[in-house]
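Nothing in this text is a laboratory measurement; each read-out follows from the coordinates by a stated rule. Not measured: the values here are computed from a predicted model. Cβ atoms are built from the backbone, for glycine too; each structure is taken alone.
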Structure P
Amino acid sequence: MELDSKIYVAGHRGLVGSAIHRKLKEEGYTNIIGRTHKELDLERQEQVESFFQEQRPEYVFLAAAKVGGIWANNSFPAEFIYSNVMVQTNVIRSAHLTGVRKLLFLGSSCIYPKHCPQPMKEEYLLTGPLEPTNEPYAVAKIAGIKTCQSYNRQYGTNYISVMPTNLYGPNDNFDLETSHVIPALIRKFHLAKLAANGDWEGIQKDEAHYGPIPDEIRTGLGLTPQTSNLKRQSPQVVLWGSGKPCREFLYVDDLADACIFLINHYDETDIINIGCGEEISIAELALLVKKVVGYIGDIEYDTEKPDGTPLKRLDVGKLRSLGWKPRLSLEEGIRITYEWYLKNTSF
């Protein structure tokens, strides 16, 4: 890409899209466009086609997606498969119709089988059953990969598909009913710390900014579900599952850096993984977030809730061979994310 190339970042206000937008500006790109959902509904084919016809972007980062944790994926499967299939299909098709020079599609590590050999190589795609709790989302992402590959095969387009590991960072979703594990842990431990200090004003401020606290969590924090009164008891942080599953995590600004690197240096139709190549158990992760937040209470595990895939770590040899690797450690990334969280809560 040239510094004055016209670049469209789809989903520029989300976790991934905002990081890509931010990184592009940092690197000196000057012609970046984005649209909010209110301005452009990517699920509507006519709106997407009109936008591409009017704007004629040269490069596209397709980061717009409906995402969520285990609970959200398990509870709203129809919404996850419909929204993601519609958004990505509309954008990819319109990119082709208007002659976009290159498109980068953001997939997900959940495309790999539930019991996939570790670390997960790109060629393991479609070699076994998916994890049931997020199968609709995974199927949608696989459809996006195959759509890119089909356009490349039939029309000679240059659409690449990247598979990031679990992500976190500024602009993440901290809603306790739909968030992924790291933002959920940050918020739970932060609320527990406030409850332990009797800081009801802080809890109110947090709830006003990041959304309602579910009754189950309010009870654990020592809050009655119907009132705002703090009980005189030690708050408890209850986490889903056993804490034994292992996950790999990547700070979102590192992902953005990798995406810009790949759109400039990778032209293969085969998918490519983006990650750090290291995993951590959910229990170890919880202790790390607890340390960063400064919560000193107990952690309990609800083993009746699902664990999800037991182990997920990407094989990043392909990406490393191209000369890219992440910069931030997990603890440093969580610390920066928590600082961002606090700053936004203080508004």
Structure Q
Amino acid sequence: MTLSSAPLDPAAAARPADKALRSRPSVAWWLLANAAMVAAMIVIGGITRLTESGLSMVEWRPLMGWIPPLSAAEWERVFALYRETPEFRVQNSWMGLADFKTIFFWEYLHRLWGRLIGLVFALPFLFFLATGRIERALAPRLAALFLLGAIQGGIGWWMVTSGLADEPRVSPYRLTLHLSMAFLILGVLLWTALELRDGGRGAASPALRHGATLVLALVSLTVLAGAFVAGTDAGYAYNTFPLMDGRLVPEGYWVPELGIATLFEWVPAVQFNHRWLAVGTALVTLGYAHWALRRVPAEGGGVLPLRLLTVAVTLQVALGIAALLLVVPVWLGALHQGGAVLLFAIAVWVRFGFSRG
């Protein structure tokens, strides 16, 4: 869907449609605020994963889960529930209540932030809709975004349950789906806000547009590969670069018994795929940006996002290598996750800038 950016007719200001047109900047800023909250949510989720906090809350109370335990008795109750999980029995049997509160905090914050995003989206949406500030054609997309957010909450719990039954870890496939949905929501929020702000200006030759599409696709694919690294804890192995245990391709890369699952479950393959997909994505991105900058006039709207793209992809590769070499300390892993969000957002911006001819 493309929203027109034609100037308003002052003589027709009384018509309901014009109210929605005049409200585009306000709606765009609201969507950008939601996008910023989703970006922060992805980073918080990464910290939750890095601190191994995701399985600390074994209850899902989407309506009543706003308030954390407030009494000693309630803390003992939720800690007792956690002590029944495979993670506690296998990995964390040493924990006392004070240690449990630390990991509980991150998962609680993760879920609370998700609920806040829902409120920050739903309440203004209803207000804008009721007061005629949202164009008729845009309302279904925004309603679908809210539905995606609700589905994302369900996917998150479905992911958590995979680590509460037999093994003390969540399914890497469910984790990847959960992260993918977060990036999808972020991308749609950004794209819609940009449409409302300027309607899709910019040079848009087919070559520029297709190149930007390729960059966005590669960045997205690299993010998915990184999710499997997180889901298999592959970042804690082979902590050298560029070689893996002294070899370019690690010994035992392929496991015939696993078949295609080798690519998603076997640590040597998962890490190899992510690191070299990331390098390839960076090379393609830098090459495209250099080529595109020579074809976009200096005063054009596409120059800034292209320059930011080169900075973001270089920074992200550096963060990834540093995280690997330092065996993924939490702070650096969180920065790497944030770098992925920043790079993805800029790639969306670049692709949007070349969306119209």
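Name the one structure among P, Q that helix-only ellipticity at 222 nm (-39500 (n - 2.57) for each DSSP H run of 4 or more, over all residues; to 500) of -23000 was derived from. Going through each structure in turn, the value belongs to Q. Here distance in nm of label points 7 Å out along Cα→Cβ at positions 101 and 317 is compared for structures P, Q. The highest value is that of Q. 14.1 is what came out when mean count of other Cβ atoms within 10 Å over residues 37-44 was calculated for one structure; which of P, Q is it? Among P, Q, the structure yielding 14.1 for mean count of other Cβ atoms within 10 Å over residues 37-44 is P.
Assuming 19 is relative contact order in percent (Cα under 8 Å, 6 or more apart) as calculated from a single structure, say which of P, Q it is. Source structure: P.
Quick check: 2.8 is what I get for distance in nm of label points 7 Å out along Cα→Cβ at positions 61 and 245, calculated from one of P, Q. Which structure matches?
Numbers: P: 2.8; Q: 4.7.
Only one of P, Q returns 2.8 for distance in nm of label points 7 Å out along Cα→Cβ at positions 61 and 245, namely P.
Check the numbers for distance in nm of label points 7 Å out along Cα→Cβ at positions 173 and 197 across P, Q and tell me which is largest.
Details: P: 2.9; Q: 3.9.
Largest calculated value belongs to Q.
Taking mean count of other Cβ atoms within 10 Å over residues 93-100 as the criterion, which structure among P, Q has the greatest value? Could the numbers behind the result be given before it?
On the way: P: 17.8; Q: 11.5.
Answer by largest value of mean count of other Cβ atoms within 10 Å over residues 93-100: P.
Taking mean count of other Cβ atoms within 10 Å over residues 29-36 as the criterion, the largest value within structures P, Q is that of Q. A value of 4.6 for distance in nm of label points 7 Å out along Cα→Cβ at positions 125 and 205, calculated from one of P, Q, originates in structure P. Given a value of 149 for volume of the Cα convex hull per residue in Å³, point me to the structure among P, Q it was derived from. Answer by label: Q.
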